[in-house]
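Chemist: Okay, got some structures for you below.
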Structure P
Amino acid sequence: MPGPLAQFLAGDHDRLDALLRRALARPGEIDREPYDAFRAGLLRHIALEEKILLPAARRARGGEPLHMARRLRVDHGAITSLLVPTPTPEVAAEIRSILEPHNLAEEEPGGLYETCDLLLAGQADELLDRMRAYPEVRVAPYQDGPGVHRTAASALASSARQTERAKPR
């Protein structure tokens, strides 16, 4: 039986997946209302993991990050860069190509959520309260242009470079 952190965060994955399915229900088109809700919700979900969950796990491990934290951060950076351009079916497909294995890595046995449920069991209620109270994120207008990533491969590579540069030396 999944713990409370896994239930909350996996439930949010389900909500976001449903919004994306609605946004893509008509082949070749994007329904902007559910896509915009998906975009804002996904940015908030990433913030919950980056600002609450991963730091709590790191503190619980005496300052040592979880082994999967770097990969998740690279994925998060890539996903957020793919949320910048005006949505197209191709951009949505690129987002899905990252989200599907990413969500699995978080939800599978031994993944992020199970690990955090075990590691943070004594803090779960407080962490869930913080997550529920976390505000909606400000969402910038869509931007298009030559500097905007258009493929998952380039977004992941760029995010990995940024993560590597941010490492303390």
Structure Q
Amino acid sequence: MKKLIFIAIAVLSVHTLLAQTEVSRDAEGNKVVKGFLSRQELATDTAFAWFNKNQKDYTPDQKALQAIRAHKDSINVIAFGGTWCHDTQFILPKFFALADAAGLSPDRITLIGVDHNKKSIQHLSEAFHITNVPTLIVMKNGQEIGRVIEYGRHGMFDQELGDIINAAAKK
């Protein structure tokens, strides 16, 4: 009986997750995922070969690494990206490499795909005022403490993430 209940809950969970994602192709043939997306999907789907390729040879910024490592149990990151977007294809794999190196648990990262119009399911991109992707939003205690849009203000997304986390820690 317990197995049957577990299987029913698992099936309902998968169905709910799938219902929260829309997949299409754009005019260039890129796979566009709109909604919740997993790192596993990016790493294993052949449509996203850019993910593994763009993680190679990345060395995380040491200050960012230390900041995330020091606060890994108190922050969450909401990452908005477009699977079709070159900036997302370059930055998102590096962000995950940084998160891994810092020991940031995968359950502290939420990845949401958007279409070319920066729209997602359930108006999430509108609720978070997403205008460009990727956008990495750092949350602490349910509040946004900062965000990095695309490469950041100085072209180093990882340094800016570290600066956001360190600045919040000083408050």
Structure R
Amino acid sequence: MRSKKWRWVKSFLLIAGIAAILIVFGARFYHTIQTPLWSSLSKAEAAAVEALELTSVSDVERFVSDQPYTVITATYAEDEEVIVWMWSDGLHMERQADGLTKEQIIELALQENSAKELLRVIPGKIHGEYVWEVFYELETEQDRRKYYDYYRFADGKKIETYRLAVER
């Protein structure tokens, strides 16, 4: 009886040890892969804060279209909400009051079709225009697909929709 218990304990410890090693190496691998992105976003944030004298930053994201952009949602001067688009050789700042908010864009996207399962909503730049990108999934009678809708930042006019291939 004692030997069966001991074998079970040894098996359990072996499995727990292997699981712990996998978790540690998995976490290190993830950290190694993400470090360049985190570093890039951090440097862009610091550059924007210094160049534009932002008082606080609430969000920093990466947006890629014709080139990579870092998009920063921040507060400027006396609690004025702004969005800053940065790229390799430039930056552009818009007051949030001069465009639609994320919440307004979400409402607009769901008014079009309430069955959209929104996955991400971020500011971006496409075809030279500052936009809101709405990434979502939609199930139809034929399939389930993911889509990107682009709405003009200034007035919410829908510019374009990209439909991705069906996932198999």
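A short reminder: the numbers here are calculations on the coordinates, not readings from a lab. Bear in mind that the values here come from a model prediction, so they are computed numbers and not experimental data. Cβ atoms are built from the backbone, for glycine too; each structure is taken alone.
Chemist: Out of P, Q, R, choose the structure whose coordinates give Rg and Dmax of the Cα atoms in Å equal to 22.7, 76 when calculated.
Modeler: Values: P: 16.1, 49; Q: 16.6, 57; R: 22.7, 76.
Of the options listed, only R reproduces it.
Chemist: While we're on this one: Between structures P, Q, R, where is relative contact order in percent (Cα under 8 Å, 6 or more apart) highest?
Modeler: Working: P: 33; Q: 24; R: 12.
Max of relative contact order in percent (Cα under 8 Å, 6 or more apart): P.
Chemist: Here's something else I'd like to know. Which one of P, Q, R has distance in nm of label points 7 Å out along Cα→Cβ at positions 119 and 135, as calculated from the coordinates, equal to 1.6?
Modeler: Working: P: 2.8; Q: 1.6; R: 0.7.
Value 1.6 for distance in nm of label points 7 Å out along Cα→Cβ at positions 119 and 135 corresponds to Q out of P, Q, R.
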